[in-house]
Structure I
């Protein structure tokens, strides 16, 4: 409860791993909602909080949540288990409220409501696990600028089909890492229809990099979200992104295109990734290192891919080394050359790389992982990627015949 009150997401996650007693988690959920901590409320729901255990008067009203401008907070209150508490007229009213905020702009509406002419303070804050929003503070009142994302969600809930152009406009108004962008891209990709595909594909030749980035994001997720047996978008996506990768010059767009290629288990995707192994941008090299690991059951990496991964495992940037090491670790190619390359990373200057190398050796049934894990100094619980070390004791369990 103290961690929730302090807004300490990392500590909340650590404590949930240690003990997720239902009554306490439900109480923490109520506290998170009242504290306007939507990201923590969502986390608690993931770990078993039952929103139905909270009476409406123990939570914020949906009106207060929409006014706050936090998409994560609104999403937590609209959890499927309690969504029926809100009538369609109320949801329609909240949609209109979100639209009013979105169209007026947070600063203008905040000044109108507070009547203050003081300087406005603006910061960037994480609203959920993946996306950030702007937070505006004026006259002691703070409001986030996620109303466009909230509007998108409420329209979808009400069965209102916003146009591609309108959703794109909401996204472009804020940029790639904003909730409005993420919610618009995900919604359009989930439609999986030819009309949306054609609109997104047409953006490939747009002069504006943000437009191309938006189109690439919709196309990538359209294929990624297609769980049907037909997988109708796989072929068109591979053709489009293979061709696109050869001519794109904007780094953000190229990264998205290469990530998309890496989601295809196809030799043409690997061939399109190979020219970028030595690219000067770290994000590009990370996308390449990750993309080589897509094949579900390959007998071995192609020779060119194997050589590329060995190069990336010695990259000057620790993030690239770690991603390449994880690709090798989780791949089905257990060539001894990879085990030796991972063993060489056990003495890496970056602890994250050391952890992933020990993880990889464990997956490859290499005894060197045991001593490597023992030599690592302890870190606080919840440190990213530390769960990879669980693979070491699982290896010992297998080794000892359990």
Structure II
């Protein structure tokens, strides 16, 4: 049965321009889902460089371990992603499934095993047959295509509890040459990043060396995928990969500080933030999109820690779901974040209305405009600690009964 899209979903999936050197096919693997594709195969032209950011979870999946070991080579020729089974905590069986998948994909792409990247998402702890994915891949080769439709199909194939596919794109200039960045991501629950978030795959036809890609990806992840939270749970499978085929024809870029990369850097961060915020908008059971800006902290790291403490607070999130302007819950979260704060310097503003300052509610505070703001879908919270120059911005959503309904029956 088709899912009802989140009330916070974009109006439509964007048209993603094809990326030269990237061919994609999708299929149904039969692993879990019926009536939809749940397997993605991407074949990348020779010379493609790659960068990645992966979960730091100590119970990470077999695909994450493989990608972590392969990334130092910096070269990629294929990507295989399945939805419905995370291949995590599956022991030697999980490794065997990865190895069989790698061999099948490498044969299609004509490459070494460590040029094949794999990712899985879904239920944890259920072993797959070694050939569960490998046996499907040969039949997908004939369907490999470079077009917008294949990119959208890829975005849909990697979904689990997502209610809509998530895509983003930009076209910019690198050294006078037009280049494209197109990407998609999945994620809806188990969202509290510790590297990237869930699964995200970005493709560009720019010629950029792997170390430069890695520098940009790691930097921008902190302000995008690592600045969102839905439920405070970090996935075993978090994988974000960026592939650069070099087919645009620009002079290869080998320095992250190269002036010709200025437009590309801005565009890449925009695409990453766009995808990250779409994940929040698809938070399981979400009805409110919440932006939390924190200023005046001791330093930026402190600001982010406090902001995420507020964003992850079940009491804050349920108050927002109930459209209750209970700012005391925000105060409580600030106080337990483990960073420096002074009661008498904190200022909290919701929807542009100052609520508390100088250690208490402001004189004459009128809750009416805040209550009206809380009834909307876009909630804005601003916190000023007043003790330093540290700042951060994070995004979250409310916590509703819908989250319990989805996760209480996830395996059934």
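In this comparison of I, II, the computed figure 46, 30, 18 for Cα extents along the principal axes in Å, for residues 236-371 alone is attributed to I. State the single structure among I, II that was used to calculate relative contact order in percent (Cα under 8 Å, 6 or more apart), giving 8. Only structure I yields this read-out. Consider the structures I, II: one of them gives -9000 for helix-only ellipticity at 222 nm (-39500 (n - 2.57) for each DSSP H run of 4 or more, over all residues; to 500) as calculated from the coordinates. Say which. That value comes from structure II.
Tell me which of I, II gives 3.4 when you compute distance in nm of label points 7 Å out along Cα→Cβ at positions 28 and 148.
Answer by label: I.
Structures I, II were compared on distance in nm of label points 7 Å out along Cα→Cβ at positions 180 and 252, and the highest value belongs to II. Each of I, II could give Rg and Dmax of the Cα atoms in Å, for residues 60-123 alone, but the derived value 11.0, 31 comes from II.
Read-outs: derived from the displayed coordinates by stated rules, not from any lab. All of these numbers come straight from a predicted model, not from anything done at the bench. Cβ atoms are built from the backbone, for glycine too; each structure is taken alone.
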